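Below you'll find a set of structures to go through.
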Structure P
Amino acid sequence: MTKVVILDGDGKTLSALIGPTGPEHRRLANKVMADALARANLAFSEISYVVATGYGRINVPFADRQITELTCHAKGIASLFPAVRTAIDIGGQDAKGLKIRNGKLVDFVMNDRCAAGTGRFLDVLVGTLGLRIDELGEISLKATQKLPISSVCTVFAQMEIMACLSEGTPLPDIVAGLHDAIANRVVKMIKKLKIEPDVVFTGGVAKNIGVVNALQETLGLNVSVPAEPLLTGALGAALLGRELALKALAEGKPVHEKELRLDEPTFFKVK
């Protein structure tokens, strides 16, 4: 997904938008930005500073600065949960653990390139189960027991699930087992950070109540989830951009060094 957060000078959110991501990253970044500006009734010339983050940050031609997603996530999460010490982010492409102290990132771990332990793991397996991704959480709450998923490989897990379905294993038990498999894999990874409360869970998978419950049971700790867990990285980028703009003002330097314009059809380009 492509996300945009626009803040005013006081740090109040004026607009927040989540849009799709496809192969044309630059076009989609421009489209989502234009939509966010329209929602806030703003012109791009009114934006003082733009920070791009995430895997596609190099494809945001109108950004003043690129900052890593880890730094932005930590900033955004800490702004919502000041007492956070450990953050877990599970998205479609990766899973990561962040160690945060006094609102700043001090250490992190990330999964390897395998899909297991990420949102992609669930995306692949919902087709086998004949479900939609947004149905998984509620269905898992009906489980009477959790089916152990022994394989951490997505392909082998799919074969394991097909065998269980053919044996008549209840669907909620299978789904709950999948959630447990993700929780166990992610917790094993982030234990390298020495997990401390408060723990915050973000990313698209944080919308799944079944995975939230599985993480809490595996950790033995309460896990907090933002109202919109997909926006923490964009929020952190906006907060960092605000800080950079205010610093430039305080030092008497130009805040916005690039002259940008909205060009047809939906592209921001440097003149």
Structure Q
Amino acid sequence: MESVKSMKSVLLLLVALAVPAGGSTLKAQDSSEAAADAGAEWIQLFNGRDLTGWQVKIRGNKLGDNWGNTFRVEDGYLTVGYEAYENFDEKFGHIFYHQPFGHYRLRVEYRFIGEQCNGGPGWAFRNSGIMIHGQSPETMEIDQDFPASIEVQLLGGSGSGTRTTANICTPYTHMVLRDRLITTHCLNSKSGTYHGDQWVTVELEVRGNKLIRNIIDGETVFELTQPQLDTGTDIGRALAGSAGGQFLLSGGSISLQSESHPVQFRKVELLPLKP
């Protein structure tokens, strides 16, 4: 896969925001908005008009090459579409907000539309994601599939059966759940299933390397602590090495996925929180 040598230039935020693992876990009843910086307001990461402030990285293409106009704005929505694709061909893509964050509340409204791209993997049906605590897009290899990050997986139902959303996946990373290190790639949340093309709102409370909490309809559906690089992978090991051996993730990039099923986002907003 990608070599350690080619990953020399990495996200400096891993060093700047890294803090020791010690300290008490944040209590569930703490209020995010009450802990916001004095005078802090919600920041609209997506302005509803264009992709200002965002940059695209699609597997097999250079940073900034929005191949096939995969990411664009339609009718005021940040839209991911595949009309230019004859076959998906594992061209996983991400659109990165230009500024990294470490302590914040994030609110995203999404819906799936249309049909999955030809050649998309079965697991990617009505599948997208919010990548947080991610590496910078400049450090991704040209053929890298996903950024090292914690993924809040966004899923839609097929019309029948159960399929939760706001699950957690860990590309080149691990997490701690109830004081136990979890190396399983994906774990389901306890959310309901959202069928059809309805809008779904997911909120995240992110507290550096102490806590990541996924919230739907006011209910916490997943909670993890100590997000960290998987140093058993070349990418995770290279990123940790370039951060002076620091493997806990205290902040990083925020990105949205293209995984072969058309999806729209009508709101991406962030409230800075006090560390």
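Here, each number is a calculation from the coordinates, and none is a lab measurement. Quantities reported herein were computed from a predicted structural model and do not represent experimental measurements. Cβ atoms are built from the backbone, for glycine too; each structure is taken alone.
Given that helix-only ellipticity at 222 nm (-39500 (n - 2.57) for each DSSP H run of 4 or more, over all residues; to 500), derived from a single structure, equals -1000, which label among P, Q identifies that structure? Attributed to the structure labelled Q. A value of 3.7 was computed for distance in nm of label points 7 Å out along Cα→Cβ at positions 120 and 144; which of P, Q is the source structure? Traced to structure P. Given a computed value of 2.4 for distance in nm of label points 7 Å out along Cα→Cβ at positions 72 and 136, which structure among P, Q does it belong to? Label of the originating structure: P. Comparing relative contact order in percent (Cα under 8 Å, 6 or more apart) across P, Q, which is largest? Top value of relative contact order in percent (Cα under 8 Å, 6 or more apart), among P, Q, belongs to structure Q. Of the structures labelled P, Q, one was used to calculate mean count of other Cβ atoms within 10 Å over residues 80-87, giving 19.1. Name it. The read-out was computed on structure P. If Rg/Rh (Cα atoms, Kirkwood Rh) computes to 0.94, which of P, Q did it come from? Here the read-out was taken from Q.
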